[in-house]
Structure P
Amino acid sequence: MKVFAARSYLFVPTSNEGMLLGADSRGADALILDLEDSVPQAEKEQARANLKSYLANYRGSTQLWVRVNAEPSETYKDLAIAVHQKVTGIVPSKVESSDQVNQVAGVISDFEKASNIQGLMLMPLIESAAGVLRAEEIAKSRRVVRLALGEEDLAGDLALPTDHDGSVMNFARNSLLFASRAARVNSPVGPTARNFQDISGLRDSSEALRRSGFIGRLCIHPAQVSIINEVFMTSENEIARAKRILELLELSHGAATTDDDGSMIDQAHAKWANALIENQGR
C-alpha cells in the first residue's frame, strides 16, 4: 500500500471501544489510535487489549497510526501490540531527543523480526521546548518520515497563560518546518485545535498552517475532519500547474525558463512541483 501524506490525523482513545469501532467511518485520512494522554493510567491495560482486538478485526483502508506512551516500560508494552501488519506507523509522544526515537525504533525492529513484518514508520510528536530545540536531530532519527507538533503540551511546558498570544508558537512551527527540510523528511503535521466547535477558527488556523508549509493537521474530534481535509486538499489547478512546470523545465533541460504566464521558473520550482505531486495520492 502506498503511504501518502495524510491531511487529517484523527486521535481515537483506545480505551473507548465505541469510538474505536466507528472511527474509520469519520472521513479522516489517518487515525491515531491513542494509548497515551486520552487513556487514564488505570485503563492502559484495557486500552491495549482493545487495540489488539481492533487490529485483529480491522478491514478498512484508513491509515492507522498508534500513539505510544513515553515512559519506557509503557512504550514496550504498547509496541508489543502496535507493531502489526495493519499499522502504518508509530507516534512516539513527548519526544525530546534522537536517543528517545532511536530506542523506540530499536524495539520496533525487534518486534518486526519476531512477527516477520517490516517498514513501520515514525512520526515523533514534539511537545516541549527541548523537543523544539532538538527538532533537526529528531527528524534525522531512524524510521522518521515526518514530525508533528503538539501545541497544548508545549504551551504547558512553556508555562504560558491560557490566553497566550498564538504567535508565540510561530518559532516552534518554523523550527519543525526547517528541521524537516534539513533532514530531508516530509513536511510536518500541524497541531490540534482545542475548540472543535469553532469551525471558522479551525478553517482560518488550518489555512495559516498550510501557507506555512504544513501538509496536514492533527484533530481531536470528527467534526474537524472535513474542514481539515478541504483546506489541505491539493486542487486540480495546483496539480496541473506543477505538472506544467516540470514539463517546461524538462523541455529546457533543467535550465531556468519561463512559464505560460511569463514568470521565471527554475529548479526551486521543480522541488515544489515534485513535492506537491508526490503528496496528491489521497
Structure Q
Amino acid sequence: MKSAKSLIIALAFGLASMPALAQETYNVALDGTFAPHAMPKLDGGVEGFNVDLAAALAEEMGAELDVTAAQWSGLLPGMQAGTYDFLVAPTTVTDERAANMLFSEGYLNTDYQFVVKAGAPAVDSLEGFKGKTIAVNKGSAYDKWARGLEDEIGWTVESYGTNSDAVQAVLSGRAFANVAGNTVSAWAVKQNPALELSHLHSTGRVFAIPFPKASADLRAKVEMALECLKEKGTIAELSEKWFGVTPAEGSAAVTVYPGFGVPDLPGYVAEEHELTCS
C-alpha cells in the first residue's frame, strides 16, 4: 500500500494579518489517483478538480484543511473511525450510504458518458448503439451496467483491464465507444483531440461531501460554503478547467438546493438558511 501524502491547504481569508486568532483546522481526505479529480503531480503532491475544490472551501470557510491523499478503500472507513472530519473525494450518494452517514448537497452530477472517435456518427440514445461494440473497464460499475443491457440494446460489451485500455480500443477501432463516468470521459476527451463525447446517460445521482452522522453542524457549515462557491460560479469554473465542460443550467454544479443534504434521501434536513459569503 502506498504511503499517504499530506498537503496542507491554509487559505484563511481576512486572517493573514491577525495571527492571534486561531483558524479552525479539519482533517480531510481524497483518493490521490482518481484523475482528473485528484492525481499525482510531476513535482510532488496532487492536483485536480477536488484538490482545487478543497482549497476553495478552505478559503470560503476561513479555515485550514489538512488534506491527506490516500487509497479510496480506506477513506470512508477512516472517516467513520474519526481519522477524517469529512472527505473531499468525489463520493456518489446512494440510499445505503445516506443511511449511514451525512452528505452535503450534490456538487456534480455523476452520469454515464460515452466516448467515440472524433467524427463518428452522432448517437442520441442508448438504442443508437445497437450493433456496436462498447469497451468498458473490467469489473467497474459501467461493465456491470452495460452487460446487463446487452440483450435489450443489442450491443456487444468488451472488458479491458483499465479504462485507459478501453479508450485505446476506441482509438484503434476495436470498439465503437467507451462508457465511463462523465467527468472521467470528459477528461479523456480533453486530453485527446482524436476523441469526442457522445451520448450522456443520466443516472440521477450526484457527487457530494460525506460526513460522520454526528457532524450535522459541520455539514451545515461546509454546505453553506459549497453553496457560496456555486453562487460565485467557482464550481462551474473548476468544471471548465478540469473537464472542459460548462455545467448545464439546473445541474448540481450550479444549483443551490434548499435545506441540507440531498433532497429525498436519508439525512436530508429541510431547513431554510441564509448564505453569508466571503
Structure R
Amino acid sequence: MPIPSTGRAIVTGAVSGLGKAITQELARHGWEIATVDSKDTSDQVWSDLDHKILSCGGKHLPSHFDVRDVDSWRRLSDQLQKQWPTIDLLVNAAGVGATGEVGQLPIHQWQRVLETNLLGTAIGCETFLPRLRSQEEPARLLNIASITGLLSPPSMAAYSASKAGIIALSDAIAAESQGQPSVTVACPGFFRSGLLDSWHFTQDMERREADRRMSKTVWTSESVARYVLAAAFRGQHYVVLGRQARMLWFLKRCAPGLTNKFISYLYHRCKTDE
C-alpha cells in the first residue's frame, strides 16, 4: 500500500537524521505533521524544517520537548485532541547512541541512551495508544529500533539494550492491539545520517569503525525513510534493512551461538588491528 495522499502524523526526532527524512517524506504526500524534538535545538534548525515541510506541501505543528518528559507528551496529547479528529501515524524515531564495553561506559551514558531511546518511545506509546486503539479509522505505529537490538554486538550493550527493548515493546503492543494500530518495528543496519554527531565514543577504534561502515553503506536517511514507511503502510511488522544485517539476523536465528562467536571474532580483530 502506498503512502496515502493526506494524513496526520506525530514524528519524534524530527529535526535530523531518519526522523527528519520521514517527516519530509510525509510532507511530500501532503500530510500534517506534529514534529517533536529537543527544546535545545536551535531556532534556525526548526525554521529550516518548517520551511521544508511547507514547501513540500505539508502542514507543520512543531513541539519543542524532550521525549523523556511525560508532562510534555500529555500537553501534546491534549492539544491534538482539540485540533485533530484522528491520528493516522505515530513514529518514534528519536534516538541517541553510545559505544563502550560494559565496565567502561559511564553510567550517565547508560541513562541517556536507555531513557531517550526506550523510555522516550514507551512514553509516546503510553500517551497515544489509547486514542489510536479507540478510533474507527485505521492507525499505524512505527517504532525505530536497530539491527543491534537483534544482534547485540560488542561495545554496544547500552544502545543494543535500548533497541532490543523497543523491539520487545513493539511485539507486546502488536499482540495487545490486534491490528489497531498496526505495529511496525524498523531494524536498520548502518545508514548515512547525523546520528554519529551526537554519539558518545569511548575508544578511537569505535569511532573509526563507525565512520568506515557509514562511508561504505548505500543506505541514506531518505532511502530508509521511504522503505520503512512503505513497510508500515502495508502492515509489515519486522523491517530489517541491509543485506549484511538480514544475513546476520538469519544466521543468529539458525545458529545463535555460532553467530555470537563470529561477531566477537570480527570485533576483536578490529581491536588487534588498531
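Ranked by FRET efficiency 1/(1 + (r/R0)^6) of positions 53 and 253 (r between Cβ atoms, R0 = 35 Å, to 0.05), structures P, Q, R are topped by Q, which has the highest value.
Taking -16500 as the value of helix-only ellipticity at 222 nm (-39500 (n - 2.57) for each DSSP H run of 4 or more, over all residues; to 500) derived from one of the structures shown (P, Q, R), identify that structure. The read-out comes from structure R. For the read-out Cα extents along the principal axes in Å, a value of 66, 44, 34 was computed from one structure; give its label from P, Q, R. Of the options listed, only Q reproduces it. With Cα extents along the principal axes in Å, for residues 173-244 alone derived from the coordinates and found to be 46, 24, 21, which of P, Q, R does the value describe? Clearly, the read-out refers to R. To which of P, Q, R does the computed value 0.55 (FRET efficiency 1/(1 + (r/R0)^6) of positions 37 and 261 (r between Cβ atoms, R0 = 41 Å, to 0.05)) belong? Of the structures listed, the value fits R.
FYI, it's all coordinate maths here, none of it is from the lab. All of these numbers come straight from a predicted model, not from anything done at the bench. Cβ atoms are built from the backbone, for glycine too; each structure is taken alone.
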